[in-house]
1. For structures I, II, calculate distance in nm of label points 7 Å out along Cα→Cβ at positions 129 and 153 and state which one comes out highest.
2. Which structure, out of I, II, was mean count of other Cβ atoms within 10 Å over residues 145-152 derived from, given a value of 15.9?
3. Give the label, chosen from I, II, of the structure having the highest value of mean count of other Cβ atoms within 10 Å over residues 265-272.
4. Identify the structure, out of I, II, from whose coordinates log10 I(q)/I(0) by the Debye sum over Cα atoms at q = 0.11, 0.12 Å⁻¹ was calculated to give -0.98, -1.17.
5. Could you tell me which structure in I, II was used to calculate distance in nm of label points 7 Å out along Cα→Cβ at positions 353 and 393 as 1.9?
6. For structures I, II, which has the highest computed value of FRET efficiency 1/(1 + (r/R0)^6) of positions 329 and 377 (r between Cβ atoms, R0 = 30 Å, to 0.05)?
7. If relative contact order in percent (Cα under 8 Å, 6 or more apart) computes to 23, which of I, II did it come from?
Structure I
Amino acid sequence: MKIFKTSTLVLALACSFSAPLLAQNKAETKKRPNIVIIISDDHAFQAISAYGNKYAKTTNIDRIAKEGVLFNKGYVTNSICGPSRAVILTGKYSHKNGFKDNENSHFDGSQDSFIKQLKGSGYSTAWIGKWHLESQPQGFDYWQILPGQGHYYNPDFQMMDGTKKRTEGYVSDIVEDVSENWLDNRDKDKPFCLVIGHKATHRTWIPDARDMGTFDNVIFPLPHNFYDDYKNREAAKVQDMSIAETMVMGYDLKVFKDDAAATMEGTIGRMNAAQRKKFDDYYLPIAADFKARNLKGKELTEWKYQRYMRDYLSTAVSLDRNIGRTLDYLDKNNLTENTIVIYMSDQGFYLGEHGWFDKRFIYEESFRTPMVMRYPGVIKPGTVSNDLVMNLDIAPTMLDAAGVAIPKDEQGKSMLPLFTDKNAKGRDAIYYHYYENGEHSVSPHFGIRTERYKLVRFYKRVNSWELYDLKKDPNEMNNLYGQKKYKKITDKLNLKMDQLINEYDDQDAKILKQNKFNFTKKEIGI
């Protein structure tokens, strides 16, 4: 019989108990994933090769989709930059988080956010890049943000100590550099949540010099409704966001009257000599060729469209390369397997559909946003989701993944059950409300989308209803509202709209519906 010394026995017992305890702790750590959320600005889903664009070069966004899930039906609650970010942070609709538009809103940073919840549960948190919420970030261990829209070249950053710092280079590169620097210096004992806010692909679409000309040999086919006549769609008739009429030769397309006019433009004027030379070497011959052509009418409009598409998609190439750098960083630092990565735009964007650029409308190209998500061990690679999900769902999804209780006042839903519970059911309808009544002359409106139909109510600038059968009319060209044979479906959709208005407690919409939209001229805005 062997006799163990007391110390040996104690050590053996300690090891026998600590081994499973260590394994349990490791499992618990694994359950608290790191989080990287990459938010671009105005990047259309139809400008991404994973969504079927055969010209786009978005290999790194595609990689996230291939290694995780591609959301085919990702939508926003309010298709405009600042309000979308406020929704992502809070998990609440604009009327609840207080940031309804870019003209009059100021984000109240004292309110709760998923970032504050994560930080309170032990996460390190940071937001780097475009913020666009007219206030200083709160709830972050670190932030470094672009003032307002920011600039593509040599951007200024607002720092936590109240100073502004200008950094030479291209904005997408710099935002990634700062993000990697924060990751290098974070507290390695904590899980982290990093939000990377890119300026690209926001107007005025200036790519990194190395990407200029990427699509110069491509002739982009016109969308089939490029010359839309907006028949029976009153709000579409009064908008001011057309390529033909609204897009500016100098500001947007870099065809300036002279060198002095070019220098007056914000980003161009702040370029250093080397950057300006590269810019001029590329754009001046284009401008000279354009002036020699003396284009008019449809030829002019279609020339503008080709230039728009070439600059826009080239800017997206510059963006995508830096998304690739983020993924490479995670790989090199052994973080990939325990890090959620989400890429999304703050909303969709028009690439000539209906003859437009910009966003705002509830129509699909604006309402729908690209969204891809990678979560190793939870989301099977190559998944394609056709469930109706929204930017509203980001906050509760991240809290769910981190094991943090979702606050009752958050209005989104965790998306994780869609991948972990075979009995989980997605939404049967989604609700939208756009408020701004200024730039681009888009009338405020609210509405719902179901699997097949869309019902919309415009107010203020235009007072009208619209109804679309998305199965028969996916491009939303034929307004069916008021047609006798659609009365039953219209009544059904109206009831569903009322249900969602009540569910989300949108008092503005409720009052507008009750008042049957009888406005004074002052209320309409004329």
Structure II
Amino acid sequence: MLLYILLSACIGTVHMYSHGVVPSACSSMTPDHKVSSQTSSPPYTVTAVPTSFKEGDEITVTLRAVSGDFEGFMLQARRVGMSTPIGTFTVTNTAEAQGLTCSEVANSAVSHKTGSDKTVIEVKWKAPTSGPLSNVEFRATFVKSKTTFWEGVKSSAITYTGTSTPVTAAPTVPTSYSGCGESKVCFSQPDNCDPTTNTDCHFVSIQSSSLSEMQVQIFGPSNGYVAIGFSDDQEMGNDDIYICGKDTNGKPQVQHAFSTGTRAPNILSLGNVSDIQTAITNGVFNCSFTSRNGISTASRATPGSEYFLMIASGPSSQGSIQQHTKTFVSQAKADLLNPTVIGSEEYPAIVKAHGALMLIAWMTTGSVGMLIARYLKAVGKGRGCCGKDFWFLAHVTLMSLSIIATAIAFIIVFSYAQDWAGGAHPVLGCLVMILSLIQPIVAALRCDPQHEQRFIFNWAHSFNALAIKGLAVGAIFTGLELISEAKGEGWMLGVMGGFVAWEALLYIFQDLHMRARKKDSTICSFGMMNTEVFLLVLYILGNLAFLIALLVGIGRA
């Protein structure tokens, strides 16, 4: 039963937000629907009464559909020109709306509670009783359907009439995707993402009419820095780098550096760099500047205009950048004097092979081997080869193939990457590899089935298998999340979620049938074919369908 709970819990990584609990959207107020918001005039309004306030005042806010209806929404109050929610909401219709915790403040936002059609939502907003205040506006995102939504729908500004000292809006840096391919070179991840509408976009642009001057924009989410590199190849080392990061006081700064390979880059004098503008807003770094420095890669006698572009981001400490956690490399060299939109490098074949082997091992061979050992021991009992039952031979063969595939996948990806970039994914992969190697060793040392302490092996073997399966599913989800972030292939997470649900469902059917057999009854019959065998065949066919879909996705990445 623990297996069902563990597998069902993994389904939560699929982005389905009909319940409205979307803390990840607090900053951007953008649904994670993998499509862009509508640009037409929204058929919705946000109104607030009264139109002025002071400390502790209450305002009635109404969301209304001018035409049609809406399924979902998110509402916040923000100081004009600011990006942090302010004040708290009280929900009057608790059947349709609910308070959310944003910026660690309970009820600082409101969202839908169900996916039912709505035409009017009314809530109460209470202004803070202390702290810096200024004019506020109510901002809302309206969701008509999964592929149709409007964001940035605002009320009129609500005038602050209290006595607190007004605050100054945070500095902003102009960011624009317009001109990409026409007047400037642009490189982004996911490909062609627009930083003006997507705060999860890593984006760089270079506008240059000559090699002696270039205008550079660096944009992207991070917890320490985002950097652009100019390289003669697609490997790190001997690269000219500009860093948009934090100084020792946590303020944004621009740095010039030179990459030496796997070690931290050497920080250089900023040189002839002007027109610097920097901002950090809700963890999103944004820097623009004009550089008149030459580009040096240490592998050319004279600077040229064609380079591979690299984007890297990661943490920093006291103004010093740490090892990157994300890296993106252009698929071809960009001519800085020839405006273009350049795509990212395809995943190398060796990385695709790693992913394919892990999917085959833990979606098919490993999964089928585990199911056979648990539910098909009674089928064909006493028949087999070399004194072993068929179920045992099938189990050992399939699990051996899984361990071999896992080992090959582990070795080839670490020989290629030679680092731990990728967050939780490589850690989970290492745990899967270690426990997979332990499993056959323990099995080889097991005592006889009639031994009084055989139950210890049975429990240890089962528990370790359950741990391997859970960690493998987690490793696959985190690996697909990396692909989703880099390539925008978010549908693959949905397919993996469907696989987990399918697998849990077939395990439940097998378990129910096994319990029924113990009571000399049956829950279903399939003529001459054993129920266990029929469910196994159905299980394999479903697993293959999900596996093929994900293999196609990896091939496209």
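Every number in this text was worked out from the coordinates using simple rules, so none of it is lab data. These figures come from a predicted structure and were not determined experimentally. Cβ atoms are built from the backbone, for glycine too; each structure is taken alone.
1. II
2. II
3. I
4. Values: I: -0.98, -1.17; II: -1.10, -1.19.
Checking each candidate, the match is I.
5. Going through each structure in turn, the value belongs to I.
6. I
7. Working: I: 23; II: 12.
Answer for the origin of the read-out: I.
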